[in-house]
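In what follows, structures are represented as structure tokens.
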Structure I
Amino acid sequence: MSEDTDYPEGFTRVVQALAAAGHPHAPRWLEVAARTSQEAASALGVAVGQIAKSVIFRRRSDDAAVLVVASGDRRVDEARVAALAGPLGRADAAFVKARTGFSIGGVAPLAHVQPTFTLIDRELFRFDEIWAAAGHPNGVFRLAPADLPRLTGAPVADVVQA
């Protein structure tokens, strides 16, 4: 990361949050947007499963954002998430931006503008190293799966399809 480059606000917020948490790996700015797990994996030269994708739902009871951080090669099981978070609805792009401060394709697991109910899928722990979005489709950061609960305060759960 160059100090003289003006990065988007969401990316900058993640850079600052990771630095404040003492995370050893600064986010990287990719030359190409990585809005999907496959795009991110291709840009980084890693397996799709190593991409920690962020899936947002809208909790019906209080309109809160529910974030599931899951392995890029797995499909989130909405029923499993609802069993832990309560009944869910779909989250459109405006809801995601308003609750997290990030656009779809760049939702980081931390540094949201409003509190989110977050779950981390256990399948991420198959890998020693994973990559998550850093607040923008061009931003990513490296971490170990065990860093996610520490950075987010979120529990690890089984929330993907078998």
Structure II
Amino acid sequence: MPKKQFDVIFEGVGRSSGKMRNDISVSWPAQGESFELATDEGPFHGGDGTAPPPLAHFCAALTGCLMTQIRAFSKRLRIPIRGVEVHTRLHWQGEQEGNNPYVTAPVSFDMDVDIDSDASPEDLERLLNAAKKGCFLEQTLLQGLAVGHRIKVGDDWRDA
């Protein structure tokens, strides 16, 4: 069977709407789907805690991505499962000098995967490995992809 290529493109538009709150519209044009999400920070960052912080969404997205692929690929690989539970721990370290903005760095991202199945350990590992390769977020993290930024100055966009 020949390889099939496809693109997955999501677009987001965020607008500030409170002290630290952001309302974000996310669309998946190819599927005709859109989602309304919000982020906020607690008092530590000067927010009101009206929505999860961005890192909570990131943790949920990474966890959910792997779980989705496990369930989808269990069918493709014909490995029956009854359920899956994933415990994710994301660890960053921050450093701040005086009153300057802090700088962050990732320390470790760990995921404990419990698949409820009668399949052999080898089949479960094969399923997990396939899911890891199919998880868009995990693959992005592995690539160390640089994020491009532009800033609007007057009527022009400049690379930043």
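helix-only ellipticity at 222 nm (-39500 (n - 2.57) for each DSSP H run of 4 or more, over all residues; to 500) computed as -9000: which structure among I, II?
It traces back to II.
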**OP:** Determine which structure produced the value 0.90 for FRET efficiency 1/(1 + (r/R0)^6) of positions 41 and 121 (r between Cβ atoms, R0 = 25 Å, to 0.05), calculated from the coordinates; the candidates are I, II.
**Re:** I
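Could you figure out which one of I, II the value 27 for relative contact order in percent (Cα under 8 Å, 6 or more apart) was computed from? Spell out each step's value before the answer.
Numbers: I: 27; II: 14.
The read-out was computed on structure I.
For FRET efficiency 1/(1 + (r/R0)^6) of positions 73 and 97 (r between Cβ atoms, R0 = 30 Å, to 0.05), the calculated result is 0.70, so let me know which of I, II that is.
Values: I: 0.70; II: 0.05.
Matching structure: I.
If you rank structures I, II by distance in nm of label points 7 Å out along Cα→Cβ at positions 9 and 25, which sits at the top with the largest value? It would help to have the intermediate numbers written out before the result.
Numbers: I: 2.8; II: 1.7.
For this comparison of distance in nm of label points 7 Å out along Cα→Cβ at positions 9 and 25, the top structure is I.
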Subject >> volume of the Cα convex hull per residue in Å³ - structure with the largest value, from I, II >> reply: II
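No lab work stands behind these numbers, since they all come straight from the coordinates. Note that the structure is predicted; figures quoted are calculated from it, not measured. Cβ atoms are built from the backbone, for glycine too; each structure is taken alone.
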